[in-house]
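Have a look at these structures, which come just after this line.
Throughout, read-outs are computed from the coordinates displayed, never taken from laboratory work. As the structure is a prediction and not an experimental result, all values here were calculated from the model. Cβ atoms are built from the backbone, for glycine too; each structure is taken alone.
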Structure 1
Amino acid sequence: MTSFSELFASVQARRESGDLAGALALFEGCERDFPLQKGLVFLVRAELLAELRQPDRAIESLDAALASGCRYKRSWLEENPRLAALRGSVLFRDVIERSARRHEEESAAARPELNVVMPESAPPPLGYPLLVALHGNNSTMADTVAQWSSPASAGWVVAVPQSSEIGVSPGAFIWNETERAVREVTAHISEIAKGTRLDPDRLVMGGFSMGGLQAMALPLTARIRARAFIAVAAWLPNIREFATMLDRGPGRDLSGYIVVGRRDPNCDGAKQLVALLTKHRVHAHLDLREDLGHEYPADMPATLSRALAFASS
């Protein structure tokens, strides 16, 4: 099966070329194949139908999304320019109100969670090193922990938090709010440290996609005291915010290991960011994969081994 990132890239390419009907056809039935992304499937389908001047079908797509448990913030529907053709519709207003109410209720009920993988070996004299790995948007810690757990066999404590910020699909979570991420990650680290001896000088932040962006931003802004970061397929539509962070100074010696596929839409951003990091004397390495899109590399254990060695060099 094609990955969701590849499918979404194909949909976007057709949309940008003006082939709205072709883009719509690619998403047919995909809400069943990608349950954690179905909220995005229903929303993009509604956008395409609205742009194709089929407002009734567009509203039906959003109504089906709510019926399947999806939830959207009011602004995601109300201020979406691609849904402009639906404004003024009583049915669209009803969808907005029901969706916003559900999003508010489920956001209030959500709580951060944590999965910790412990090494079998005894702690070194200064304590265990800690790797904190953040899932991507519209994902979960359960889908993420297997990708990051291998360093436990080399003596690392691996912590995989699950954000309390809900995504559009039921059961999916996101890391859009940086200050929330700071609070939750800091609290998790403190809680682990209560029962496990950790080496405070060997904390590494890691993450995938939006989690990768936050894994870089938190140490670069000194919100989290870390030795290094490992970003896999980091979401980098632009690097302007990173330029501002680096101009202010990262506040300590950092190492950064960035993994990106040449077929990933974020590839150019990753290259530019590594150049910017190097310019600001951050010890950075670009691990460019020729055959990879916006996904994890198949050799994640070996990748993490190289990345952690780089962070320690």
Structure 2
Amino acid sequence: MLSTKHLLGIKYITREDIELILDTAVQFKEVINRPIKKVPSLRDITVANLFFENSTRTRISFELAEKRLSADTVNFSASSSSVKKGETLLDTVNNILSMKVDMVVMRHPAPGAHVFLSRHIDANIINAGDGTHEHPTQALLDAYSMREAIGNLEGKNIAIFGDILHSRVALSNIFCLKKMGANVRVCGPPTLIPRHIESLGVQVSYDVKDTLQWCDVANILRIQLERQDIKYFPSLREYAQHFGINRELLDSVKKDIVIMHPGPINRGVEITSDVADSKQSIILQQVENGVAVRMAVLYLLAQKRGNELTS
């Protein structure tokens, strides 16, 4: 049983919670690879997907996970809603909950929006990304994919490359990997590494080749130009030259490294196509594993909800 009724961030859950989610996802991965991919686990549950920011992979992955579990789903897009007319987040969610929704999957541009909501409403809340803060299900599916590729993460060396400063994926990954006992290093231009990030127990490097030599897994993040209000480096071409990961660089390391990327990929910037599409890459496996992991999260939170209602 999970220790919490919400998934607000990796920061708020335990190592035991993480392992329970990953172990449950193993069973659901078997389900989604069967000829009949549906189970009735959430047959009496209604889930509202609230996306106040654009999303493709995460939104589709959650919708598929909900359908595979036989949940009823309501999809909400801020661009075509009363939010445009000035309705508050709390009013929006309360109006949806009055339609007897049990769980809310939400992406929101404001860090902490999910924590705020959890204090005001009764439904289970799953954070599908809040600003530059956290993206817990991405970290969970990344951990699941790493565990599948290299086994137990205890003592393994995991490097996160790229735009650490603006990435909610980076923060959730750091929390998750540290709780799983991995060694974590971040690597990128000094302008894209947050100050005091060492306080989270991670190493910092500005040397891509040295970090590739050190790591078992390279998780490569995209440059988030849409979140950058000033120039953090001269040009994308210069970034690609100094911090991009290409085939020549990877071959020079002379060791087999697992390549990951949460997407969307800026091909030719942080990673070249011959790396992204190589045998070392598990990028497409990450996408497949995302559905199984999100099924596990939905199932376990629904189980927790059922127990609370009957106790």
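If mean projected area of the Cα convex hull in nm², for residues 44-107 alone is computed to be 3.7, which of 1, 2 is the source?
Going through each structure in turn, the value belongs to 1.
A value of 66, 39, 39 was derived for Cα extents along the principal axes in Å; which structure in 1, 2 was it taken from?
Here the read-out was taken from 1.
Work out which structure the value 3.9 belongs to, where distance in nm of label points 7 Å out along Cα→Cβ at positions 36 and 276 was derived from one of 1, 2.
Among 1, 2, the structure yielding 3.9 for distance in nm of label points 7 Å out along Cα→Cβ at positions 36 and 276 is 2.
Could you tell me which structure in 1, 2 was used to calculate relative contact order in percent (Cα under 8 Å, 6 or more apart) as 13?
Of the options listed, only 1 reproduces it.
Taking distance in nm of label points 7 Å out along Cα→Cβ at positions 52 and 124 from the coordinates of each of 1, 2, which one would give 5.8?
1
Name the one structure among 1, 2 that helix-only ellipticity at 222 nm (-39500 (n - 2.57) for each DSSP H run of 4 or more, over all residues; to 500) of -14500 was derived from.
It was calculated from structure 1.
With distance in nm of label points 7 Å out along Cα→Cβ at positions 172 and 284 coming out at 2.4, pick the structure among 1, 2 it was computed from.
Structure 2 accounts for this read-out.
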